[in-house]
Structure I
Amino acid sequence: MAITLTPAAAKHVRNFLDKRGKGLGLRLGVRTSGCSGMAYQLEFADETQDDDLLFDSHGVTVLVDPKSLVYIDGTELDFVKEGLNEGFKFNNPNIKNECGCGESFNV
């Protein structure tokens, strides 16, 4: 079981953590939402929760709660630039369907 970041995503997260001046890493989870059922949640983590699972990828700590890991195990988080747009891209091997806008998924 693992969550990984590409070098580009890790660099982007480290830059943001440096600008914030604090933070343990990145918290990744899922919530019920969207037209396909599940949506990703990303936020900076300043402390761990009792049940957090911790993954280190390219020097960045990724924190995941056990309930979310069921849906995102094996996911690689990338940071991509496409023209004028840039953002995180989730490469989740568990996805069976995604909505057209790419905001939600189901497994």
Structure II
Amino acid sequence: MKRYKLDGTFFYCPVDLTLSVIGGRWKGLVFWNLRAGAKRYGELKKILVGINDKMLTQVLRELEANGVVTRKVHEVLPPKVEYSLSREGKKLLPVMQLMSNWGEKFEV
């Protein structure tokens, strides 16, 4: 049986690993809102109604640590930081698009 390692944790199912990277209340929403291009922290905060600063910072750090989001610091005053999808993150876009399509058509 093949196993996958992420942050010291072993996964035996690639779907489980993928959900670990983009799953949860906020990760998918942050990821999805970066699909059109780079955004600053404040822009993400405005879009993600209900997220607090601590959680947004944590989610961005986790996505960056997992290699799906990049953080670019511009050397200007005041400091400017932008977040965008990495090359690896962009590979997940078709999966997220399929999830979006399914969600739009979902009926209970």
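Only the coordinates and a few stated rules stand behind these numbers; no lab work does. If you're wondering where the values come from, they're calculated on a predicted model, not measured in any experiment. Cβ atoms are built from the backbone, for glycine too; each structure is taken alone.
Tell me which structure, out of I, II, gives 25 once percent of Cα pairs over 25 Å apart is calculated. Please report the intermediate quantities before stating the final value.
On the way: I: 18; II: 25.
Checking each candidate, the match is II.
Kindly point out which one of I, II the value 2.9 was derived from, the read-out being distance in nm of label points 7 Å out along Cα→Cβ at positions 67 and 91. Answer for the origin of the read-out: I. The value -13500 for helix-only ellipticity at 222 nm (-39500 (n - 2.57) for each DSSP H run of 4 or more, over all residues; to 500) was derived from one model only; which of I, II is it? That value comes from structure II.
Here mean count of other Cβ atoms within 10 Å over residues 3-10 was calculated and came to 19.6; which of the structures I, II was it taken from? Computing mean count of other Cβ atoms within 10 Å over residues 3-10 on every structure in I, II gives 19.6 only for I. A value of 32 was derived for relative contact order in percent (Cα under 8 Å, 6 or more apart); which structure in I, II was it taken from? Comparing all candidates, it corresponds to I.
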